[in-house]
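Listed below are the structures to be examined.
What follows is calculated from the coordinates using simple rules that are stated; it is not laboratory data. Treat the numbers as computed from the prediction; the structure is a model and nothing was measured. Cβ atoms are built from the backbone, for glycine too; each structure is taken alone.
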Structure 1
Amino acid sequence: MIGVFDSGLGGLSVLAALIDTLPRADFSYYADTAHVPYGNKSEEQIQRRVLAIGEHLAERGCSLLVVACNTATAAAVQALRAAHPGVPVVGVEPGIKPAAQETQSGRIAVLATEATAKSQRLKHLIRDHAGRIEVFVEPCPGWATHVEMLQLDDPALAADVRTRVEPLLDQGVDRIVLGCTHYSFLAPLLRKIVGSRAQLVDVADAVARQTRRLAGGLADGTGKLHLHASAHPERLHAALPRLHLGHLSARIA
């Protein structure tokens, strides 16, 4: 079984890509809804949660782990790999490399949680992959919480997104990296604001391809999905149709 986890609902965007790529694999998805969001927590707090969840999924029989959270990857993926040396671990990191390769203007932006925005891992990604590309990092406090509350049509959210994104477009940014898996569910709103001025960069499909390369025999399972949450698991199930993922419900064991 493949274990996938996030602070909450955001990782469902990665889970959907994983299931599209590995339709016969068995997945266990864990939402740490008792501690969402991770974006305003310290690195030490995030590491404790990631290690606890990794242990939980390993005990459930997961032999491959996907950290479907940029913030958790930045803060704790190395610690998770050290704790489970025999288990492949796939992290999710902002798509700096593809954005830098594809930009025509030489200017890209990263929309991220507060924790990811100030992380050393993001700084290293920019250093290693952006070269002479100008990178604008925009912290977006509250966005993940809006997704968790399924407030995707909230006018206050739309206004805040516009306030943060339009200045980036005015700076000539033509690639906008979604640096939090929750933000995938804001893509329709972002596209309305961005129009043809920039393209969104989401790494969910790339994560799914990397997981497929590591899956081996795990790719041939029964196609079942197990959903778990540290608080209010019923909300996790109810969120699927609201996030246009109702087709996953038929897989739930």
Structure 2
Amino acid sequence: MPEHPELVLVTDLDGTLLGGGSEERRGFYRWLAEQRERVLHVFCTGRDLGAIAQVLGDDEPLGLAAPHLVIGDVGCTVACGSSLLPIPLAVNPIEQRWQALEPRLRTLLEGRPGLELQPMSSNRRLAFYVDLDQFDLGLIPVLEAEGATVVMSDNRYFDVLPGGVNKGSTLLSLLEWLEADHATVVTAGDTLNDLAMFETGLKGVMVGNAEPALVEQLPRLSGVYHAQGHGCQGIAEGLRHFGFGHLMD
């Protein structure tokens, strides 16, 4: 891991780092590999560690390498990029919050119409598919009153997290631990579960294929650039916009 990175690049996966055409992705992944001592790369995703491992295996032929660090489970997990082993210093405080909360939340959510538990080994959160035609949105303030954070994205994902935990809060804690200069940090995402990253005040790239509900938030997000390019192409466009083009030339 670079001691003094010139850029800390924090990327969502699906639709962002994994978005765009094969050639664009191959070129961007090659650039990341070449700049590994100058660019500290962090995955920041809703996927759990098992699903992240699968992505790294599936996209290895395109040149995708493990990042330096991983934020997974929509902010509920922090892990080493190469081993995908959780980092206790970062994870334990989230785990402590979750243990007290989980039984009450499961009781409230059990058997609710419009929710289907996702088949993943998620930790420190409950992850569902949601059918908005059947789900009662009035349940959300009830969950929040119990101390949970609710994140919906792409009109089909419904995540229930410990209160105050999301991609943005966990990223800020990680940057503090790394003693990273915020001026060197750029985030990138495409769905509503990336909104918390964009609300941190850090530089952000909303890729061109972002979901409409996220794009609607753009006017209030200072420091977020809406790229024209999709996926990796949009990330590269955003990096040039923010003055990191010298790393790409």
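Of the structures labelled 1, 2, one was used to calculate distance in nm of label points 7 Å out along Cα→Cβ at positions 114 and 226, giving 2.7. Name it.
2
Taking relative contact order in percent (Cα under 8 Å, 6 or more apart) as the criterion, which structure among 1, 2 has the greatest value?
Largest calculated value belongs to 1.
A value of -10000 was derived for helix-only ellipticity at 222 nm (-39500 (n - 2.57) for each DSSP H run of 4 or more, over all residues; to 500); which structure in 1, 2 was it taken from?
This value belongs to structure 2.
Tell me which of 1, 2 gives 2.7 when you compute distance in nm of label points 7 Å out along Cα→Cβ at positions 2 and 34.
This value belongs to structure 1.
When mean projected area of the Cα convex hull in nm², for residues 98-137 alone is calculated for each of the structures 1, 2, which structure yields the highest value?
Ranking 1, 2 on mean projected area of the Cα convex hull in nm², for residues 98-137 alone, first place is 2.
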